[in-house]
Structure P
Amino acid sequence: MQGNKKWVGTWAAAPAPAEGIVGFNNHTLRMNPRISIGGDRLRVRISNAYGTRNLAIGGARIALRDKGPAIVAGSDRKLGFGGSDSATIAAGAVLFSDPVEFSVAALADLAVSIYLPGEVLASFAITGRYARQTNYISPAGNFLGETVMPVGNLTDQWYFLCGVDVLASSEAGGVVALGDSLTDGNISTIDGYYRWPDQLARRLNQRGGRPIGVMNNGLGGNRILYDIRGASGLRRFDGDVLAQPGVTHAIVMLGTNDLRNRWAKPEEEVTAEQMIAGLNQMALRAHSRGIKLIGATLTPFGNETFMANAWNPTREKHRVAVNAWIRDSGAFDGVADFDAAVRDPEIPTQMAATWDCGDGLHQSDSGYCHLGDVIDLALLD
C-alpha cells in the first residue's frame with residue numbers, strides 16, 4: 001500500500017522454460033502486452049525463474065505501442081532498477097522495476113523493451129511463454145531508444161517479461177486466471193486478443209465500478225499434479241497466484257492435461273480423487289491468504305484430434321466426477337461452468353461445433369470469448 005493506493009497486476013505471463021532453440025547476445029526485445037486496468041504509475045516485472053545463471057539487464061523502457069515494432073513518439077519512459085539503468089537477476093528470481101510516472105488507459109497496448117547486453121544461451125534455460133501475439137527481437141545492438149525498432153526476428157513468446165502492475169485505488173481488485181492452453185488461448189488468432197481472460201477484462205472495463213486487473217497465468221500443457229512444461233499447478237500456485245500484486249480472486253481451470261496424460265506414463269494416469277485433492281489444496285491455500293477461488297469446470301474433448309487416444313471412457317468418467325465436485329462441493333467461492341457453456345447438448349462428451357476451433361480440444365475465437373462471457377461478474381465483487 002502507498003497511502004490510499006496499492007499495486008495491482010494489470011497484465012501477467014506465467015514463466016516457463018522457453019521452447020525451441022533460441023539464444024540472445026547483445027539483443028533488444030520489444031514485447032507488446034495489452035493491460036487490463038489503467039493508472040498513472042506503472043512498474044514492470046522481469047523473471048529469470050528458469051534460468052540457471054544470472055541474467056544481465058542492460059536497460060529497459062516502457063511506452064505506448066503504435067504499430068508493429070513502433071512506439072508512440074514521446075510516450076517512452078526509462079525504467080530503473082534501484083535507481084540504476086541496469087540490473088542483474090539471480091537465477092530463479094524475479095526483478096521489479098522502480099515505479100515510473102506513466103498515464104495509461106484501461107486496455108491500452110504497451111511496448112516493453114528490454115536490452116540483453118550479454119550472451120544468453122538456450123542451455124541456460126531461458127524463461128518464456130507463448131504469447132499468441134507478435135513480439136520483436138532486434139538485430140545485434142541496443143535499440144531501446146528507437147521509435148521504430150529494427151527487427152531481426154519475430155517471436156510469439158514472452159521472454160523474461162512476466163508482469164505489469166499499476167498503482168490503483170485501495171478498493172481495486174485483481175483476478176488471476178490459472179490454467180493451461182485453454183486459458184493461454186492456444187490456436188486463437190494471433191494478435192486478436194480472443195483469450196477468455198481478454199474477454200473478461202473487456203467486460204469488467206465495460207461494466208465500470210471497482211477496477212479489477214486481469215492477470216492471465218495460463219500455461220500451455222499445464223497440469224494440476226505433474227510438471228510438463230514448467231511447474232505443475234500445485235507447484236506454481238504460490239508464485240503465479242498468491243504472489244501476484246493485488247490479487248483478490250483467482251479462477252482455476254486445470255485438469256484437462258492431467259486426464260490426457262500427454263506422455264502416456266502409467267505412473268501419471270490420474271483419477272478424479274487425485275485431481276480433486278489437488279484442487280482442494282489450491283482452494284485451501286487461496287483462502288488462507290484471503291483470496292476467493294472460482295472453480296472452472298473442464299470442457300469436453302471426446303472427439304479430440306489434437307492428440308491421438310487422448311480421450312477414453314475412463315478418463316471421461318473422471319472428468320465428469322471432477323466437474324460434479326467443482327459444482328457441488330462448496331470448496332470454491334463460485335463456479336464458472338465452462339463445460340455447460342460449450343458442450344454439445346446431444347453429445348455431452350464433445351464440444352459443440354459452434355465453439356470448436358476444429359481439433360475437438362481448443363475453442364475457436366468465438367468459443368474463447370464465450371467462456372469469458374459466461375463468468376458471473378458478481379463473483380468478483
Structure Q
Amino acid sequence: MKIHEYQAKELLRKYNVPTPRGEVAETPEQVREIAERFGGVVAVKAQVHIGGRGKAGGIKVAKNPEEAEEKARQILGMDIKGFTVNKVLVEEGIDIKEEYYLGVIVDREAGRNAVMVSSAGGMDIEEVAAETPEKIAKAWAYPGRGLLPFQINRLIFDAGINPAVRKEAAQFLRALFDCYLGVDATLAEINPLVVTGDGKVIAADAKIDIDDNAMFRHPDLEAYRDEEGAENPLDAEARRRGINYVHLGGEVGIIGNGAGLVMATLDEVKRAGGNAANFLDIGGGAQADLVANSLDLVLSDPNVKGVVFNIFGGITRGDEVAKGILEGVGRLDVKVPIVVRLTGTNEEEGRAILRGSQVIPAETMQEAAREIVRRSRE
C-alpha cells in the first residue's frame with residue numbers, strides 16, 4: 001500500500017523524526033488560510049502516489065498567502081504521470097543548505113533489507129545509482145538482529161555526510177529503519193534529509209510503502225489507504241473484490257490459475273505480438289462465481305480488446321471454470337473475443353459446457369495466445 005508524503009511524515013514523527021510544520025488542503029482557499037497561519041514562505045506540494053512531482057510542476061514555493069493560493073490553483077487538478085492531484089501539503093519554507101538521501105528497501109535477491117545513504121539527496125536515486133553509484137553507501141541488515149550501530153556509523157561515513165551533522169544523520173537513519181520494521185514497510189525513504197542554514201537537520205520529504213500482506217497487523221493504518229489516488233482504479237476494485245489482479249495497460253486481458261501459468265501466458269501473448277492488459281490469477285480451486293467476477297473485472301478495462309483464459313486443472317476443475325465463463329458472458333454485454341485453453345481435471349466436461357457458445361477453444365497456450373492477439377486486432 002502506497003501512502004502520501006504527509007502520511008509518511010506522520011508515521012516518522014511517531015519515531016521522533018523532525019519534519020517541517022505542514023497541513024493538508026483540498027482547495028486553493030484552504031491553502032491560503034494555512035499560508036496565512038504559517039506566515040512567510042511556504043511550499044505547496046502535490047500529494048500523489050508517484051515520484052517526479054517537482055519536475056512535473058507539482059511542487060511550488062510561494063512567498064505569501066496570495067501566491068500560495070495561486071500556486072494551489074495550478075497544482076490541484078493537474079495530471080502527474082496519470083495521477084490527478086486532489087490534495088496538497090502546505091509546509092513552512094526551509095532554508096536548505098545541504099541535502100542527503102536515506103533509504104531502506106527489501107532486497108529480494110539478497111533476501112535481506114538493504115539500507116542506503118547518499119550525499120546526492122534531492123535527486124532521483126535511480127539516476128544516481130545508474131550514473132554515479134559510488135555516491136551511494138549500502139549495507140544489509142542482519143536477519144534477527146537488524147541494523148547494527150557499527151553499520152549505521154559506516155554508512156554515514158562512507159556516504160560522505162558532513163562531519164558536523166553525522167550524529168544527527170545517524171539518529172535519523174536509526175529512526176527510519178525502526179519505522180520501516182515497525183509498519184512492515186517494503187520501502188522507506190527520507191529524500192531529502194535537509195541541513196538548514198542554521199544547522200538543523202530535518203526530513204523535508206518522505207516516502208513509505210507498506211506490505212499489503214502485513215496489513216492485518218496494522219488495522220490502524222488502513223485509514224491511510226487512498227483508493228482515489230491508487231495507481232489504477234481497477235487495482236483498487238480488485239482489492240475490494242479479493243481478486244489477485246495487477247493492471248498492466250495493454251489490450252489483451254489474461255486470466256489463469258497459478259502465478260507461474262499466468263506469467264507464462266503474458267510472455268506468450270507478448271511473443272505473439274500483443275500486450276497484456278493485466279495479470280489475474282484466480283488461484284487453485286476457483287469456483288464459477290470467482291471466474292465470472294474475474295471476467296467482469298477484466299472487461300471493466302475499456303482498453304481490453306480480447307480475453308484469454310489459460311486454465312490447467314489440478315484442484316481447479318475445468319467444468320467449474322467453464323460455468324463461470326458462461327455465467328460471466330451471460331450477464332455481461334461481451335463485445336470482445338474470448339479464447340479459452342482448458343486442460344487437466346474435468347477438461348472434457350468443461351469443453352462440453354462451452355461448446356456452442358461464443359467462446360473460442362484452443363488446444364495449447366501458444367495457440368490461445370496467437371488466436372487472441374489476432375482476433376483482438378480484428
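Derivation of every value follows stated rules applied to the coordinates shown; laboratory data play no part. Predicted, not measured: the structure shown is a model, and the values here were computed from it. Cβ atoms are built from the backbone, for glycine too; each structure is taken alone.
List of remarks:
- Entry that produces 2.8 once distance in nm of label points 7 Å out along Cα→Cβ at positions 54 and 214 is calculated, selected from P, Q: Q
- Which of P, Q yields 25.4 [mean count of other Cβ atoms within 10 Å over residues 294-301, calculated]: P
- With mean count of other Cβ atoms within 10 Å over residues 6-13 derived as 20.5, matching label from P, Q: Q
- Relative contact order in percent (Cα under 8 Å, 6 or more apart) from the coordinates reads 13; which among P, Q: Q
- Mean projected area of the Cα convex hull in nm² - structure with the largest value, from P, Q: Q
- Computing helix-only ellipticity at 222 nm (-39500 (n - 2.57) for each DSSP H run of 4 or more, over all residues; to 500) across structures P, Q gives -5500 for structure P.
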